[in-house]
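Following this line, the structures themselves.
Rule-based calculations on the coordinates, nothing more; no lab input. The shown structure was predicted, so the numbers you read here are calculated from the model rather than taken from an experiment. Cβ atoms are built from the backbone, for glycine too; each structure is taken alone.
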Structure 1
Amino acid sequence: MIVISNNEKLTQLYSSFGDKLLQHTDVLYSIQYNKKFKPITVQLCPTNKCDLSCSYCSVSNRIKNSEIPFDTIKQGLNDFVKLGAKSLEISGGGNPLLYPEINKIILYAHKLGLEIGIITNSTKPHKYLSQESIKIIKWIRVSLSAIDYHKNYDLNKIPTKKLALSYIINDKTTYENIHDISLISKKYDVKFVRLAADCTGDDSLFVKQKWNRFINSENNSKLFIKEINDNYHAYQHCYVGMIRPYWVPEGVFICSSHVLEALNYNEKYKLCDVKNILDFYQKANYNVSIGKLPYCIDTEKCFHCYYYNNNKILHTVVSDLPDKNFA
């Protein structure tokens, strides 16, 4: 009997590693039989502003003061919902809670019927989020980016059933950091703590081998190491942008990992400006309907394909396999 490890179980539950995509049978059916892709999750980075300067920042070369106007966000959300989007993941970029109208985004997206999650490195999220926003969101993941020098996290006003933590293991990480993270997770009874390698340089398998012993010694079942699929080469073509578009002040891009090539938003991986999102999907799906690729983007320099499993599923579903009924 194969026993699934705790790390594998938490990865399956709380990462975009393909398993969740299989739950969206309506989207997969549309792709296979109608040759029509629909967005599932829209990843929105409303601002590039951040109050931290992490050495491992994946977008350190971005224009740090740019933001998306709120009216543009409203129109973009309207269009994504028309296309079939089900959820909105608000992240960075910078720190999304520094966006002055963050609560308006949450309320507007909620009225459109979108489920909402937030990723932030704020030490006190409740300073920025209204009680109504906290009630609306499905989850919030707090990146403990400041744990190396700041331990006064105040997460009391976030319901434990909505709260999770993450941390990037970097060259300054110590065992004390891991211990502090474990203590914080127990203090707030969080859903999980996702630990990951520095995607700008470190090998996740090496990091896992190096730190597993320390992590296991904490005897904390909430901790798990996210693997970035270092050993997986990117597919020659990527469909991920069709189901999980990445929307930042500079436009809509293929995914959040494309920034690793230049630590910035790279025009080579841009799908369109958000004002053209309806036209983009219409043209992309027309291309699919006549046997072409929805868009042409070179993935040769994709260093880490975090969405490899998702892409593998999409490649299979969009293809007409011979004798497919002999499964």
Structure 2
Amino acid sequence: MKSSGQDGAGESIKDMSKVFPAKVTDLSTPDISIAITCWNMERELPRTLWSLSRAFQQGADDLTWEIIVVDNGSDRLPLSPKMKPAPRILAARLPAPSPVGAMNEALALARGQIIGAWIDGARMASPNLLASVARAAKAHQAPVIAIPNRQFGSDRQATAALQGYDRTAEDALLAVAGWPEPSADLFAVSWPEEPSPTAPMLESNALFLHRDTWAALNGYDPAFVEAGGGMCNPDMLDRALRHPGTQFIRMSGVATFHQFHGGTSTSDEMRAVEMVKKATRAYVALRGHPPRKQRARGWVYDATTATMDYGSSKV
């Protein structure tokens, strides 16, 4: 469940194959595209963008990447820090409560062979993320690379907020970790949403697929119209893994880190529970079953050793 949405009407690109060419022949095409959505994240988005900058990302000297931000109706269009690559920041054509339309707009603009959907602009990247994605993607022609999710603080933010966790506390944590230097230990000041790299996984907030896979899946499903997108993100991961020929690749030693910002499912415990229940009911009505955690082990790429564990079989 994501929070890059607001009040208003909107629509999504319904056929990504019309905007995603089967092959890209432009020699200037980047290796990786990162498509981001956001809404009223003046504090959080600049940090997210800096975490994806060349100054912060390590081991990526031989990579090229682009960053596309589609803002979903913020009071003011967000600003980027001075960085390379300079993000392309645009306003959504038709901002809506759900981030799905804005997400699909961002995906449609992506030029890379590997494209990452970053549906929550409040999530910072670990400094080895892009280099690790590039290496893992070489292992299969249709990878489904699911980056693990973490939240800043020592507990789920919706729970921690009851004990006084807020933006000020988070700013202090980041300072202790060494942010904004690439040597910052973001893992030391964050809580894992999954207990281990191979644990059941409901969603990934940085989902990397080959552009052909995104086109075949038509991006995110525009049926998820509720504020925050409901279960659009778990649905996207599930559809990607069920698509013929794809390979689940879990990642160890990398993560995204959620900043506290008053989102739909991370800022208030009671509200979070109610939002999950509501989103689950909507998902059941749409798909005929509850959202599924992904339990298949898949392959596991260890970013600390740059090695892939293929396990015993392809799933």
From 1, 2, which structure was P(r) over Cα pairs in 10 Å bins from 0, in percent = 5, 25, 35, 25, 8, 1 calculated on? 1
Re mean count of other Cβ atoms within 10 Å over residues 92-99: value 25.1 computed from one entry in 1, 2; matching entry is structure 1
Origin of the value 16, 41, 27, 13, 2, where P(r) over Cα pairs in 10 Å bins from 0, in percent, for residues 28-115 alone was derived from one of 1, 2: 1
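A value of -7500 was derived for helix-only ellipticity at 222 nm (-39500 (n - 2.57) for each DSSP H run of 4 or more, over all residues; to 500); which structure in 1, 2 was it taken from?
Only one of 1, 2 returns -7500 for helix-only ellipticity at 222 nm (-39500 (n - 2.57) for each DSSP H run of 4 or more, over all residues; to 500), namely 2.
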Relative contact order in percent (Cα under 8 Å, 6 or more apart) was computed and gave 24; which structure, 1, 2, did it come from? 2
